[in-house]
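Next up: some structures, all given as C-alpha cells.
Each value in this text was obtained by applying a stated rule to the coordinates, not by laboratory testing. These numbers were taken from a predicted model, which means no experiment stands behind them. Cβ atoms are built from the backbone, for glycine too; each structure is taken alone.
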Structure 1
Amino acid sequence: MFLVALHIFSLFLSKASACDLFLVGLNEGVGEQDACEAGVAANNNGDRLQIIEGYAIDKDILHAQIKAVLDSGRCIDSIVISGHDGSGEFYGHRGGIRANDIQEIVRREPRLAKTLTSMALWGCNSVTPEGCENYWLKKTGPNVKLALGFSGPAPLNVMPKNTELLGDFCRRRNEGVKAQNEGELCGFFQSLRNTNPYELGICAQGGVASRTYSPSVDRCLATKADLDRQCQTHLPAAIDQEITNYFAAGPGRYKNPPTNPSWQDKLHKYYGALTQWYHCRQFSNYNGGKTILSPAQVIRLTFFDTFKRNFYRNHKEKIEQYDEELRRAGLDACKLGDITAASRAEIVGQTKCAVNALQKAGRPELLDKALKMDATLRELSPNCSSQDWIMEGSDLPSHCWDH
C-alpha cells in the first residue's frame, strides 16, 4: 500500500513539474499546431502546448504572453518559432521575431531563464555555426542545451514530413536535452533525420550536428575546430565581388541588382551559401581582405524595390517630417521625397548628402535621424528594418523609427 501511494505521489510530482512548450507561429500553420499538440499530449506528463495569439506579433506581444503563462504558475521549457527565413530573424504575415528579442525576454524573465532548455527553429537556415553561436543557443539562455532547425531550406508548413517532424520534436524534446555525450546526441539526431528528407540540424553546446557541416561520414557533430578548418575550403562561396559592388561604392555604384530570373537565382544561391558559411568571415587571411556582406544585407538587397516600398508606406509621415527638418536646415538638396520611384543609387545619394552636411553643421538630433535613414536604406541594417519588408504588403515597424 505504501509503495502504491509512493508511486502515485511520484507521478503527481512529475506531472506538476512538467513544463510547457510555447509555439510562436508567424504564419497560419494549423497542421504544425495540431502536430505539436499531439506530440505534447503523447507525453502524458502534464505539459501543455501554449500558442501565441493575435497578429502584428513582435517582442512586446511575445513577452506579454510568455509572462502571462509564467504568472499563471506554469513554466516553459521549450520555444518553437515557425516562419520564413530564420537566420537570426523570423517573419511571416502574423509578425516578426528576432533572436535578440528572445534573448531580451529571457534576460527580463528569470523564471523563463531557469527552465528554458530547448528551441525548435522552424525556418530556413536557422541552424548554422553563426546562428548557434550568436543567435539561438549560446546567447539565448543559461540552460538552453539544444536548438533544432535546418541548415538549408526548410519544408513548407503544409507538407506532411514537416508536421511529422515537428510533432516528433514536441514529444521528444527532453530526450535531446538529456543527451550526455556526442553518441547520445547523434543518436537522437539520426532518429529524427530518418523521418525527414530535409537538411535537419541541431545546435548543441559541443557544436553543430548537420550533414552540411559533418566532418566525416561516421561523425554527425562538427566541433568549433572542425568548423574552423572547413572555412578555408568554403569561404570563397561567401564572397561575390559583383554582388558586393551592387551593395557598396564599387563599380556598380549602389545600383539595384538586375531583376531577371538568372540574377535572382544567383542572389538566392549566394544568400544560401553566405548564410551557411558566414561564420568564416573571421579568417581574413582566407578572403584576401575582401568585403563579406551579411545575409541580412543580401536578402534586403535582393528584394530592394519591395523593401523600399514597404518602408515608405509604413513610415511616410516620418519621412515627410524628416524632409521638412532638412528644408528648415537649408538642406533641400538632401531630402528623400517619394523613394518608391527612386533607384537605390539615387536614394543613397540623398542619405549620404544629409549625413555629410549634418556632420559639419553641429545638428546632433537631425544628424541622428539622417544616420538612421542611411542605416536603413544604404547599409540595409537589420537593426533599422524588418526582414518582413521583403514581402509585399508588410506593415511591421522599423526598429529604428518606432522603438
Structure 2
Amino acid sequence: MGLLGFCAAALFTAFLPHPGLYGDSPEYFTLASNISAGLGFTLDGSAPYLYRPPLFSAALGLWFRVFAGPGLLSAALFQSFVFGLGAAAAYLLALELLPSRKYSVWAAAAVALNPFLLPFNSYVLQEPLLLCLTAWALVFSVRLLKQGRTTDAVLAGLFWGLCVLGKAVAWFAPGLLFVFAPAMKNAGLKRGALALGLAMLAVLPWTARNYYVSGRFIPVNDQGAGALEWYVSKGAHAAAGGGEMALTLRQSADSEEQYRKDLVAFILSRPRLVLKQTLLNALRFMELDREWYGKAAGLSMRWQYWLLPFLLLQLPLYAGLFMGLRGVAPHLLFLNAFYLLYWLQYALYWGEPRFAVPVYPALLCLGILGWLGRKKPAPVS
C-alpha cells in the first residue's frame, strides 16, 4: 500500500497541473531552503523564526540537502514519499481495527488513491507529513492499548512527539493515551507514562530553543496575535465587522501582548457569533477540499457542485463514526475520543477541509467499523 500511495502521488504531481507556491507554501519552502543551506530555522537568513512549527520545514530541508536540492519537483517527491508511508500506516491501522484483511486493503486504497488527498502532494504544505505521522502514532497507540507492549509505548510516545512538532494541535494525544493506560494489559499505567514522557521529551529541545531565542515559554510555535486576528477577520465575525475592529484594536494597543488581550476580550464579548462560527467551522472540517480543483485545475469551487461527492464519500464515514461511538474496547474509546477532540479544536478556532487530512485514516477506519457494527458487534479487546 505504501508503494501504491507513492506511485499515485508521484503520478498525480507529475502529470496534472501544479499550483506553484502561494498561501503558506512560500514560507515553508524558504525555511526548508535555508535549513538545507545550513542557515537554520530562519526566514530571512539570520533571525530565528518562531511563527511556524519546525518539523515539516526541517524534514523537507534535510531532503533538499541529501537529494536534489531546493525545488518544486524535489518537494513533490518528498510529499509523495511521506504520503506513501502514510498509506502504509493506514493499512496497518485498518488491520488493527477492521475484522478482515479485505476491509483493510480497501481502506488503505481509499487513502492511497483518494482524489481529494492526492492534490496535497502538489503543495509545499504539511498535510502529507502530518497524515503520515498521525497514522503511525495511532497504529502504535492502538497496539499499545490492545497488547500493552513496551515497544509500542516507546514508538507511540516518539511519534506523538513528532506530531506535536509538526503541528501543536496533537498536543493532547499523549495525555489522552495516558488516561486510557489503566485499561492496558501488563502494568499499563507505567507504559502510558512512558509514552507520555517520551512525547514530552521529543518536544523539549525545541521548547528550550524557543525560550533561548525569545525569552518566552513557547512549546512549539508562536503565531502571536496573528491567529486571533485571522479568526475575527473571517467567517461570522468578518460579516459583523471583525476585520475593521481588529485594525482599530491594533492601532490603539500599546504592545503585541495588549493587542492579543484586546482581541480575546473582543471575541468573548460576542458569544452568539462564537457559537455560529464554531458550528460553521465544524461543518467546514467535514467538507472535501476542493482548492486544487478550483485554483489549479480551473473547475468551479462553488459548494453546490461538490455536494454529491460529499454525500457519497464523507457523509457515510461520519455517519459510521457516530454509529460506532457505542464501542467499549479501550482502543476504540481512545480513537473516537482522539478524533472528536481533534475536530473540536478546529471547530473552536477555524475549520478548513485540509485540516482534516491528518486524521482521515482514523475517520475512514472508524466510519467503516461503525457500519460493520450494525451487522455484528465489534469484538472487545
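For distance in nm of label points 7 Å out along Cα→Cβ at positions 38 and 366, which of the structures 1, 2 scores highest? Spell out each step's value before the answer.
Working: 1: 6.3; 2: 4.7.
Max of distance in nm of label points 7 Å out along Cα→Cβ at positions 38 and 366: 1.
Matching task: 1.00 is the computed value of FRET efficiency 1/(1 + (r/R0)^6) of positions 54 and 214 (r between Cβ atoms, R0 = 30 Å, to 0.05). Pick the structure from 1, 2.
Details: 1: 0.15; 2: 1.00.
It must be structure 2, since only it matches.
With distance in nm of label points 7 Å out along Cα→Cβ at positions 118 and 318 coming out at 2.5, pick the structure among 1, 2 it was computed from.
On the way: 1: 3.9; 2: 2.5.
Answer by label: 2.
Assign the value -15000, calculated as helix-only ellipticity at 222 nm (-39500 (n - 2.57) for each DSSP H run of 4 or more, over all residues; to 500), to the correct structure from 1, 2. Walk me through the intermediate numbers first.
Details: 1: -15000; 2: -20500.
Structure 1 accounts for this read-out.
Taking mean projected area of the Cα convex hull in nm² from the coordinates of each of 1, 2, which one would give 19.7?
Working: 1: 22.6; 2: 19.7.
It was calculated from structure 2.
Quick check: 12 is what I get for relative contact order in percent (Cα under 8 Å, 6 or more apart), calculated from one of 1, 2. Which structure matches? Write down the numbers at each step before the final one.
Working: 1: 12; 2: 17.
Here the read-out was taken from 1.
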